[in-house]
Structure 1
Amino acid sequence: MSTVSPLLAVDSLVRHFRIGGGKLFARPAVVRAVDGVSFTVGPSETLGLVGESGCGKTTVGRLVLGLDQPTHGCVTLGAQPLNDLAPAAWRALRRDAQMVFQDPLGALDPRMPVGRQIAEPLEIHGITGGGERAERAREMLAAVGLSPDLAARYPHELSGGQQQRVVIARALILKPRFVVCDEPVSALDVSVQAQVVNLLARMQREFQVAYLFISHDLKIVRHISHRVAVMYLGQIVESAPREELFERPLHPYTQALIAAVPVPDPTVKRKRLVLHGEPPSPVHPPPGCRFHTRCPLAEVRCRSEAPVLRTVASGHQVSCHLVTGPGASEPEITRCSS
């Protein structure tokens, strides 16, 4: 792993939500959306965060940018701790930390031309004059591959891919150091997905920006990420450099996710790991390893003793009782032919 100090450091992040309690004397339940997540993102690095829907990926992204407050844990951007920042301090920090949302149309103001929306962060932070802001917005439109003439159009007059490029342009116009990309291409056509992902990679090279790239699409994550972290039921169960994780996954859950990725060749025969059952409720997570209710290799200790995330190789961490020590081998799992 690199010896460069991380740009973003997340330490033991926890977010619990109270629900229910409407009935007389009823005790409110607690949803353990994020339950002890730690990771780092280096300068100009992309960390892919993957997992099934409901595992807590988006909540992590919102916590990192202060859109939600953690129950416990801390987040540091550069040398700045982000816990309990005053609103004025958060406003100043927005120059360094931005977000690209999943739904571009929902993230744009339908009553405002897109050129003005791209320039709005410059106005909020008091950067340059009105005429120069409009010119900077047109330059950003060109940088993301759109005609500057689109600056006068409204969001509903653009295609989904164009809307997402506008959102990216708005996020990058302040030249932030860090951007959270929350499922930025999941609502787009496959051909447009490739264009947007390649755009994000090019913008990273030009602006030296770091990404937390949240997605459930492992093909896209493998294309854009430098490192990948896998979440299951509010916790990270494995993290490693991109090729290390895809070529040598160690956690049974990671193996199942990778085995489920379609191969675009009907002549290729492959075996697939099939998981049975649904993920447990985050209101009542199972004791021990949270994956043991679906794991084909679960042992007695897995049902009672929670594994810790430990380093088993350079930059490779895994939370599994069956994987131990440096150079640990992949657990033997019987796969079903698909």
Structure 2
Amino acid sequence: MNENVIFDRFLDITSKLYAQMCSEDGDASNDHAEVFRLLTELAKTLVNADRASFWKWDKRSHTLWTTAAVGTGRITIPEDTGLVGKALKEKRAIITNDPYNDPNFNSDVDKKTGYVTKSILVMPISNCKGEFIGAYQAINKLDGNGFDLEEDTRRLAAAAFICGITLESETFLDDSMHDKLTELKNRMGFSSDYGKSYSAKVNAGEKVSLFICDIDHFKRVNDTYGHNAGDAVLRHVAGHFRNNIRECDDVYRWGGEEFIVILPDTDINGAAAEAEKLRNLIMNSVCTFEDTDIHVTMSFGVTQLDKALSIEDNIKAADEKLYTAKETGRNRVIV
């Protein structure tokens, strides 16, 4: 590609990036999605590649994921696999101009889409502390000669720098929406998810339910075994919720020993059944802390979201049922 054409495209994409980052339209996560899309376009342009994708390293779940692969939706892989995993592990850019004979290349996407990968460049991206947090992957050099490690990484450096700053901002935003102790999303995460995913469903009259629950006699756990034991119980409960809710549901630490689960496409009876399942699971589980077995139970208040009410009032309705569960003996689900 002519150098003048590359430079013109570079200016065009960076001007769109600037406009997008200055835009007040949409929420922050949508803005970032468009920024990352433009950044992958920039990477493709700078190294004259047929395709490019951006991979985010999710250290919380120990995975790498991208939404920019050819002809597919979101792809998630373990953090220590593939050429991206290798580049991050070895903290260096890598290329392969013979991917089908490279043991680190995963050909599943090619088999699924019919795309033929001939050359790959992976460049890890770091934050301002020098910690690697993601990677660019460029695929198929258009001149047919394959990628050049020195020249193409030099060209990609500017985009990698911009992407590192953007991803660091994205990571700060993501961290602010998660509880550090349990690694569940917090109230801010609930607010973001509800605005993006659930509000429109409720307003359209679709069935969306939630339940709020808390650990019975949690103060007694702290007083008897200490606050570190209390933290262990919270992580224990969070882990059971995370691993046993349905794939379509979301769980949040609401505060203290309280949790909220929101259930799309579910009426109040279905939500009550899910709450009962979790109640039994927690009741029959054991949290072992420093060779001490700790048993806890939980109480639940369930409601189906009413579009005539604000989300705050809907949560209040569930909270009133939780209060009833606590007042009438605990370790129960109230609908």
Structure 3
Amino acid sequence: MGAATSTLLGAFVANGTPSGILTPGGTFDLINITGNTVTGGGYGASVVGLASPLATNIVISNNNFNDFNSNGVYLRETNGAVVSANHFDKSAGSAASTNAIQLAQAANINGRIFGNFIRMSQTTGSLVGIYLFNGTGHKVYNNLIYDIRSTTGNIEGIRVRTGATAPEIYFNTISFDNATATTGSLRGFREELSNTGSILRNNIFSITQTTSSTRSAIELASTSVVTTAINSNYNVFWVPGGNVAMRGATAYATLSAWRTASTQDAASFDTDPFFVSNINPVPRSAVINNQAVTGTGITTDITGAARGAAPDPALMSFHHPAAMQP
């Protein structure tokens, strides 16, 4: 789609008008967008159904979305949509307020976001990997957000906006480990508004890139009730010189300080995951090997390998011999 960045321009659009992207659509179901490569434009894929009936059986999988300006994938008014096994790379164009994947509005429920690779080879600008703006019943698991090369903008792995939506966020790896310093803030998980009730289990947050701004694995809104804002445990945090968590401007530099203030993450770790490399963040730490919790309903890793009775945190078993990149 060239260098155009208009929000009126998208590669795949299902909605209610031929003259735009975000107008509520007609009654449609059974849309499968798969096996494509998209470069440029404001949006890669945008699906906007109706508040009643919601669009169902929407699958966006195994695509390459490159250089999207506003959203790689944008969904509204859907029920049970699947966004899986896609590759996103923001490498060109304006990067203000860019989201790789966004699930928007309250009438957008039960989304499944899994097995996606999200990176940013552009060296300027901001990015949110996965943005859950609203809606209940969402599950986000086995995703990799990594190889972020920007040295100017704010970077967020997963952002949840709306209170009491309680998304389940499991087995994701978020690696902001660029060796070049940045001026932007770095947030692994961000609660944009207070008390979302997000459930975080078995994720790895590694944020070692130095910055003149703030670094935090978890960032809560300034109005959050720190003990009840989220439900977090069995995660791995590695933010040397930064903060395990923040609530507004209040920083909790260590896991111990965060536990004391929040009563969260009693079984989590503050340790180096010892990734193979920044671009192949398979952990190799014996400390966290087999230390994830069961009961999440996620029985396989990103490769399809079964997770055992003592699973590993992150999106892939530590013992898998292959790199995670294609």
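Any read-out appearing in this document is the output of simple, stated calculations on the displayed coordinates, not a laboratory observation. What you see is a predicted model; the values in this text were computed from it and never measured. Cβ atoms are built from the backbone, for glycine too; each structure is taken alone.
Out of 1, 2, 3, choose the structure whose coordinates give distance in nm of label points 7 Å out along Cα→Cβ at positions 200 and 232 equal to 0.3 when calculated.
On the way: 1: 2.4; 2: 4.5; 3: 0.3.
That value comes from structure 3.
So Kirkwood radius over Cα pairs in Å, computed for just one structure, reads 21.5; which one of 1, 2, 3 is that?
Details: 1: 21.5; 2: 22.6; 3: 19.4.
The value was obtained from structure 1.
Distance in nm of label points 7 Å out along Cα→Cβ at positions 88 and 288 was computed and gave 5.5; which structure, 1, 2, 3, did it come from? The value was obtained from structure 1.
Could you figure out which one of 1, 2, 3 the value -8000 for helix-only ellipticity at 222 nm (-39500 (n - 2.57) for each DSSP H run of 4 or more, over all residues; to 500) was computed from?
Details: 1: -8000; 2: -14500; 3: -500.
Considering all the candidates, the number was obtained from 1.
22.5 is what came out when mean count of other Cβ atoms within 10 Å over residues 152-159 was calculated for one structure; which of 1, 2, 3 is it? Clearly, the read-out refers to 3.
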